[in-house]
Structure formats: C-alpha cells, structure tokens
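Just below sit the structures, each encoded as structure tokens.
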Structure 1
Amino acid sequence: MLPFVLALAGLGVGLLGSLLGIGGGIFVVPLLLLTGLVSTAQEAAGTSIVGVLATGISASVAYFRRRKTPWRAGLSLVPGALAGSYLGAYFAGKVTSGPLTLAFGLFLLYPATVLVLGKEPKELVRAREGGAFPTWAGGLVGLLAGTAGSLFGIGGGVIMVPALLWLGLPMVEAAAGSLLAMVPTAALSTALHALAGRTHWGLAFPLVGGILVGGQLGPILAVRLPQRILRRMFALVLFYAAANMIRKGLGL
C-alpha cells in the first residue's frame with residue numbers, strides 16, 4: 001500500500017515540479033518527515049534529491065520536445081550548481097541547519113511577494129531579450145541554488161526560477177532552464193548523499209515512478225497557461241517553502 005501512495009504522491013510532485021521548474025523537493029522533504037518515513041532532515045534530503053533528479057530528466061525531455069529549453073541560460077547555471085551541490089552535501093553532515101534554514105526562509109519571502117503580484121520580468125530589471133545572457137550571473141545563481149538544493153533537498157528551483165525571470169526569461173523558459181540545470185546537479189547530489197548513507201531507496205523508487213509520469217504532464221500545462229497565472233502559482237509555492245523553512249528554523 002505504501003509504494004502505491006508514494007507513487008501517487010510522486011505523480012503530483014512531478015506535475016507541479018515540472019510545471020513550475022522547482023524539482024519538487026519542497027513537497028517531498030516535508031512528506032517524508034511529517035509521516036515519519038525518515039528520522040532526520042538529512043535522510044529526507046538524501047531521499048528527496050532522487051526525486052528531484054527524476055523530475056529534471058522527465059521534464060527536460062518534455063520541454064525539449066516542445067522547443068522551450070533555453071540552452072544558454074540553463075547550461076550557464078550548471079558549473080556553479082555542481083560546486084554548490086558538493087558544498088551543500090558536505091555541510092549537511094557538519095553544520096547545525098537551524099539558523100541557515102531560517103535565513104533561507106526569510107530570503108524566499110521577497111521573490112514570493114514580487115511574483116504574487118504578477119509582475120513582468122521587464123518591470124524588475126532591464127529585459128535581456130535578444131541580448132547576450134550573462135554567463136557570470138548564471139554561475140553565481142547556480143552556486144547559491146546548488147548549495148541550497150543539496151543542503152535542504154529542494155532542487156534549487158526556488159532560487160533559479162526567480163533569478164532567470166529577473167534576467168529577462170519568460171516563465172516557461174525559466175522553468176525549463178531551471179530543470180535542465182537540475183539534471184547534473186541533482187545527479188551529483190544523489191551520488192554524494194547515497195555514499196553518505198542518507199538515501200532510502202525503498203521510498204525513493206516508488207516516488208520516482210510517479211514523478212516520471214508527472215514530469216511529462218507539467219510541461220503540457222505550462223505551454224497552455226497564461227504567464228501571469230504561472231508566476232502567481234510559483235509565488236504560492238515560494239510562500240509555502242518560506243513558511244516551512246521559517247518554522248523549521250525556529251524549531252516549531
């Protein structure tokens with residue numbers, strides 16, 4: 001019964017994760033912890049990141065088929081994100097995560113507030129459409145996203161998607177670019193967490209089964225929904241993630 005429930009949960013996680021470019025870890029980590037399926041946040045992160053990898057692979061294929069993948073933007077995130085994935089996995093077993101979790105949650109409130117208003121990227125920064133994508137900015141964003149994603153098991157999309165929006169990409173391309181960058185970074189994080197013994201494969205495999213299907217459904221909706229609605233949906237996810245992180249950071 002448990003594998004079936006996990007597969008259904010994975011279906012929903014894969015759909016939302018691929019629709020909004022977030023990987024889905026912000027849903028899987030609380031699910032594993034609140035149901036008592038794992039005993040520590042580190043084990044939840046190590047198990048969740050396997051699902052993030054599955055979301056990235058499945059959704060990247062779906063966006064590629066629809067010609068929505070921003071290759072330059074997505075690939076510019078990868079080097080920094082790979083370095084950040086290693087740092088996050090390293091610090092996960094060595095630092096007290098409470099203050100970091102609180103700070104991360106508070107940080108998320110700003111982009112959530114901006115996006116819930118349905119703001120256009122050009123209202124926030126000078127649009128770069130038709131210009132050269134700032135590779136150096138992609139590297140910095142990737143480093144921050146990779147570290148946060150590996151440390152908290154969230155995939156880094158809650159950082160990468162707002163950053164790509166502010167750099168001038170439309171919502172669908174920002175989600176596709178974020179998911180593309182997650183493939184190599186989540187693969188590295190998965191390997192590092194597994195080697196450290198933090199991955200519960202018996203829980204991860206049923207989740208992955210559902211996520212692979214859901215990851216194909218999200219892009220179908222993404223190309224049909226208005227951009228403003230997608231941004232507001234993403235804002236709700238950010239508020240959820242921020243509230244979760246603040247609560248955990250305060251030990252509530």
Structure 2
Amino acid sequence: MKKIFCLFLLLLNFILPLYADSDNKDRLIKAMDFYDLGNYNNAIKIYETLLDEGIVNSTIYYNLAVSYLKNKEIGKAKLNLERVLRLIPRDKSTRELKNYISEITEEPKQNLAEKIISDIKLICSLNEITLIMFIFFFVAGSFFIVYCLSYKKIYIRLSIAFFCLFLLLIPLIYMKIEDEILSSKAIVMDYAEVRNNPIKLEAPSFEILEGRKVIILSELGRWVNIKLEIEGLSGWVDKHFLEKI
C-alpha cells in the first residue's frame with residue numbers, strides 16, 4: 001500500500017507541472033487573441049495574472065507594454081518596455097517603442113557620450129554576458145591545462161587570447177551589474193511634483209511626467225529621493241508615484 005501511495009505521488013508530481021504548463025499556454029493563447037482583436041483590457045488582465053504567478057517572458061512584457069500604451073497608460077507601458085530590454089536588449093521593436101515614449105514624456109536627448117554608453121549596455125543581457133565570460137574563462141583554462149601537458153606554444157597563446165577576451169568584457173559586465181542590480185531604478189506612474197525635502201507642504205522644485213525613468217537614491221517612509229538620469233536633477237517624491245523596474 002505504501003509503495004502504491006509513493007508511486008501515486010511521483011505520478012502526481014510529474015502530471016501537475018505538465019497540466020500547469022498546458023494551462024499557461026492556453027491562457028497565453030487567449031491573451032494573444034484578445035491582444036490581436038484590440039481587446040487590450042482583457043489581455044492586460046491575463047498577462048498581469050501570469051506575471052503575478054512568476055512567469056517571466058519577454059513577449060508578455062512587450063504585449064503588455066503595447067496594451068498599456070493603447071490604453072494611454074504611459075508609465076506602465078514604459079515599465080514593461082524596460083523589463084523587456086533587460087531580457088532581450090537588442091530587440092529593435094522594443095527600442096523603437098521606448099524612443100517613442102521618451103518623446104512623449106519630453107525626455108531630453110542624450111549627448112554623444114551618454115548615447116554610446118547606453119548602446120554598449122544594450123549589446124547583450126546580463127545573463128548573456130555572464131555566460132560568454134564563463135565560456136571564455138573556461139576555454140582559457142582548458143588551453144592552459146593542455147599546454148601544461150603538452151608544452152606546445154600554440155596552446156598557451158590560445159589561452160592568453162581567450163583570457164584577454166575575458167578581461168575585455170569586465171567593464172561591460174560591471175556596467176550591467178551597476179545598472180540592473182547595484183542601482184535601483186523606477187518609472188514614474190503619474191504626473192508628480194518633486195520637492196527639495198520630504199515635506200508635502202513644501203513648494204515643488206520641479207515636475208516630472210508619467211513614464212520618466214528615475215534613479216532611486218534613498219527612501220524615507222513614504223518619500224523617495226530620486227534623480228533624473230540625463231538632467232541630473234534630484235529631489236523627493238511620494239513613493240506611490242513610482243514603480244521599480
């Protein structure tokens with residue numbers, strides 16, 4: 001009896017994930033149907049439910065961004081585009097749509113140096129650059145081991161070449177880690193007034209439009225100290241206006 005029960009549990013553990021995957025696929029297809037028909041509200045509900053359940057997918061984020069943009073919810077559209085770019089930074093459609101939203105939100109254009117750095121960051125995702133660096137380091141180490149066994153100069157040269165490639169990628173992975181992990185960034189969800197101090201009665205020092213991307217410097221209760229990436233302006237804003245990327 002005990003063996004039969006254990007076998008039943010094993011079968012259950014095998015079947016449930018398949019059923020869950022099948023259910024997710026059905027919901028994705030249904031959301032795509034709503035999306036294609038222009039029924040963006042229903043598509044948004046399904047996509048958001050899938051994300052709440054921990055399903056991370058660049059297509060979901062992109063379709064969600066377009067759906068929110070069609071509903072004129074600029075902040076949520078920009079938020080999901082930023083999440084797409086963390087998964088597939090080279091996607092042309094996403095980058096073009098992000099540039100379009102930047103124009104709507106009156107975001108100043110980057111200077112040449114800032115644009116070059118921004119483009120470098122979009123060469124590959126953090127996962128991709130991590131994998132590439134691991135491969136280069138592994139290949140360099142493998143050639144070095146072969147050299148130690150054979151003493152043929154070609155192997156030490158190949159080892160040095162791959163190790164140099166590994167070193168060349170260190171600045172890129174540092175920029176990606178600093179941009180996506182070490183620094184906290186958010187999107188403004190609605191028109192917001194920014195103050196010099198975390199006091200509501202104080203007069204605003206400047207305003208930011210829905211959809212702007214900001215750097216979070218610190219938090220104090222309901223207040224968040226933010227900084228605009230391009231202009232360099234900083235101040236305090238109520239946290240309910242922001243959503244972290």
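Quick note: the coordinates plus some simple rules give every number you see, no bench work behind them. The structure presented is a predicted model; accordingly, all values stated were derived computationally and were not measured. Cβ atoms are built from the backbone, for glycine too; each structure is taken alone.
Suppose mean projected area of the Cα convex hull in nm² works out to 21.6; of 1, 2, which structure was it derived from? Only one of 1, 2 returns 21.6 for mean projected area of the Cα convex hull in nm², namely 2. Structures 1, 2 were shown, and helix-only ellipticity at 222 nm (-39500 (n - 2.57) for each DSSP H run of 4 or more, over all residues; to 500) at -26500 was computed from 1. If relative contact order in percent (Cα under 8 Å, 6 or more apart) computes to 15, which of 1, 2 did it come from? Traced to structure 2.
Determine which structure produced the value 2.5 for distance in nm of label points 7 Å out along Cα→Cβ at positions 31 and 151, calculated from the coordinates; the candidates are 1, 2. Spell out each step's value before the answer.
Numbers: 1: 2.5; 2: 6.2.
Matching structure: 1.
3.7 is what came out when distance in nm of label points 7 Å out along Cα→Cβ at positions 55 and 191 was calculated for one structure; which of 1, 2 is it?
The read-out was computed on structure 2.
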